[in-house]
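Novice: These are the structures, in C-alpha cells.
FYI, it's all coordinate maths here, none of it is from the lab. Only a predicted model underlies this, so the values are computations on that prediction, with no experimental measurement involved.
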Structure 1
Amino acid sequence: MPKLKIYLERENKNKSVIADNIQEALKKLNINPTTVIVTKNNELVTLDSKLSSKDKIRIIPVISGG
C-alpha cells in the first residue's frame, strides 16, 4: 500500500495516510464520501480509483446553500 500525502482543503493542511484507493483513504481519515469531492492530479476521481505515492490528492468539501 502506498503512503499518500493528502491535502484537506477544509482544514488547509496535509495529512499522510496509507491506502490503496480513495475510499480506503477517506475511511482512514474519518471523512464521509458523500460530503466531499476528491481530485487526483487535478482530475475528479471515483472512490475506487487506485492510488500511488506520487499522486497529488486533494479533498474538497461539498458546499450547499439555500
Structure 2
Amino acid sequence: MKPFTTLAVIVFSLIAVLQLIRAFAGWEVTVNGVSIPVWGSWIACVAAAVLAAMLRQEARRSPP
C-alpha cells in the first residue's frame, strides 16, 4: 500500500475504535452546548470501520 493509503486506513481504524470505546463506556460529548447521543457513536464506528475496510481492500486490488 502507498503511505497515504496506509495512513488513511490507520486513521479510520483509530476513529472506529475510539467510537466503539465511547459507545461502551457511555462517555458524554457536548459540542457547542448540544449533547451528542451515544447511539451516534455506533453509527460512526460502523461507518469508519467500513471506510477503513473498503480502502484497504481497494489498495490491495490496485496494481503497485
Structure 3
Amino acid sequence: MTENEQAAFVEAYSRNVAMVGDSDVAKFVGRYARDEELEYSGDYTSIMDALGMWNEGAKWALENLAD
C-alpha cells in the first residue's frame, strides 16, 4: 500500500466510518503497509473491516476496469 493509497484510505475511513481518529488510522495503516504485527481488538476492528472492503474494491477495480 503506497503512501498515497494510505492517505486515500484514511480520508475514506474518516468520511464513512470515523470510529477512530485520523492519526490513529494513519498509524495503523502505516503498520499494515509495513507488514508489522497489528492490534485487532476494540476500535481497530473497524479499521480492519474497512481495509478488507478497501482491498476487495481495489481488487475488483483492477480485474474489471483495467483495459
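Novice: Consider the structures 1, 2, 3: one of them gives 14.4, 48 for Rg and Dmax of the Cα atoms in Å as calculated from the coordinates. Say which.
Specialist: Traced to structure 2.
Novice: Using the calculated result 47 for relative contact order in percent (Cα under 8 Å, 6 or more apart), pick out the matching structure from 1, 2, 3.
Specialist: 2
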